[in-house]
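What follows is calculated from the coordinates using simple rules that are stated; it is not laboratory data. Just so it is clear, the model here is predicted, and its values are computed rather than measured. Cβ atoms are built from the backbone, for glycine too; each structure is taken alone.
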Structure P
Amino acid sequence: MKFAEVAKPSPAGDEVLIKLCAASVNPLDVFLMKGAPWNRLFPGLGRPKYEILGCDIAGRVEAVGRNARRFQPGDEVFGVTGFSGNGFAEYTCAREEKLALKPANLSFEDAAAVPIAASTALQGLRDKGRIQAGYKVLVEGASGGVGTFAVQIAKAFEAEVTAVCSTRNVNTARSIGADHVIDYTLADFARSGQRYDLILGANAHHSILDYRRSLSQNGIYVAAGGGVGRILQGLLLGPLLSLIGRKKMGFFLANINQKDLLFLKDLLEAGKVVPVIDRRYPLSEAAEALRYLAAGHAQGKVVLTV
């Protein structure tokens, strides 16, 4: 990666041009940078169409496309650019339906940390996990970007939350509202005998059979992250195991949309959810930010300031 001058973009019909104030780094950016796993066997297959990475953004609207009606210049917004990237820049364009007005009580850096990670947590818990008040919910990978949002969102739904993380993240998990914390270096939740109504694998490390054994009779396991092997288990074995008994299992990818961004905005402005930011880097050090995230030890989100 390199830091370079590029042409200032112009918004298409349903897009807005945004002068960025912040962006955040996601595993998706690392995936697009390295290429899909099959690229190692067939170099060049599936190479990214765009050369500027970055999806999570926050900034001010500078101009609007001819068909854009929801925003006007000067509006402070947060959201995503989509799989096209182009978010690690001073200016970028995004479709109106992928944006919302920035929460009034959040800085641009905090707002940029929200869209992908928080939407993934919300949709995994609410839409795929069918969370209800009183549910016993386990979040594995509770100290990462998705996990820190998942713990807080599950608490907002009045669930009883167990967070799984490493020793150095135990206090963070407690500070964001986890009712119980399991230090995976000392104990294995899959061998505890405890059963959960919903398990969200924000960073799945166990086999899909371990998750299934840890579910209650009508429990649901949702894989939202992890290595390629765990993702394939969720995609291939999840639907098959779901046909046996009442337990449901599977993997999903979030669909970032304005409706959910507005839902999250309400939670953020009410103080029920607070972004956890580990490190901040200037835009010129985006490569180092990606290296840090790829190492797998980030506590919460990694943000770029523009």
Structure Q
Amino acid sequence: MSDHSHNIKAVLRPIIFREYIGVKDEPETLDDFPVNIINDDVNQFHFILGFATEVYKDGKGTGHFVRDWNFDYFSPEKVFKHKKEHKNMKVMITIGGHGTKYAFNPKEKKVWIFNAISSIRHIIQDYENYLVNDDSGSCHCNSIIDGIDINYEYIDSSVTGADFSNCIGQVIKHLKKDKHVSKSMEYVSIAPTELLQAHYHKLFWDHKNDINYVDYKFYNQTISSKDEFDDLYNQLVTDYGELKLLAGVSTDPSDTKMNREVFIEGVTRLINNKSLPGLFVWSANDSANPPTNDIKPYILEEMLQDLLTDN
């Protein structure tokens, strides 16, 4: 159990829907992006571009991040065009990686922090420079990138979580204060899993004023009944509070630990009770290619966004 308790029951209007996108090689183009994914009636729709992954040397992270997504398809010009057309659209960059080869394990911590700040700034500026050079005045947005998401699925450094909290926390703080990219740091989220709870929980409480949302991967652990869903949600409220807690579901066929119907039932109840600020889906790449032809692409996204807009 966490040492932090939350006894105030907040009344939350569900306003945020987030979708991880570009995190896999297939399909390469996502032809329906964002028309058949985004519901313009949702208050905020966050696309999370993935991944910005590290360059590793001898199995250790250098802190030098490079973008892995299809830059032609998610170019500054195209993302800018989509933001102009969808006023509720926000765009994040997710930092880390999917799988064991993208573990957090800095070679030298101070060098890692310096390199991470510099390289993430450069990735963001690739987008923001396009906005600076656009003189049409046709966009409502102040930036093309709106934030970052911390999403390491494996952590090999420091079992206590101290390295992770210190290194990531310093990167977040520096980028938020950096005059060149601070407008692109409106939202910072973290993406904990059950196995990495100690690391993410420490990061959150050490830097909670700089972290806006917790994208908790419900789908990453076994949940097969209503009672198990309620127990997990209640524990997460104890760990992170309910104001920043977002519940996540996966459309990846390999993510089979969680009963999807139980998830839908659970979040429906939380949304109706005004106890959840929003949801997220991993990922558009999987949703675009359903495992069988009788399943409509993005059907889960459509269903979950209907839940949000009905409330």
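Tabulated values for the structure
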{"quantity": "Of the structures P, Q, the one that 4.6 was derived from, the read-out being distance in nm of label points 7 Å out along Cα→Cβ at positions 219 and 283", "calculated": "P"}
{"quantity": "Which entry (P, Q) yields the derived value 34, 61, 6 for P(r) over Cα pairs in 20 Å bins from 0, in percent", "calculated": "Q"}
{"quantity": "Entry that produces 50 once percent of Cα pairs over 13 Å apart, for residues 123-170 alone is calculated, selected from P, Q", "calculated": "P"}
{"quantity": "At a computed -6500 (helix-only ellipticity at 222 nm (-39500 (n - 2.57) for each DSSP H run of 4 or more, over all residues; to 500)), which of P, Q", "calculated": "P"}
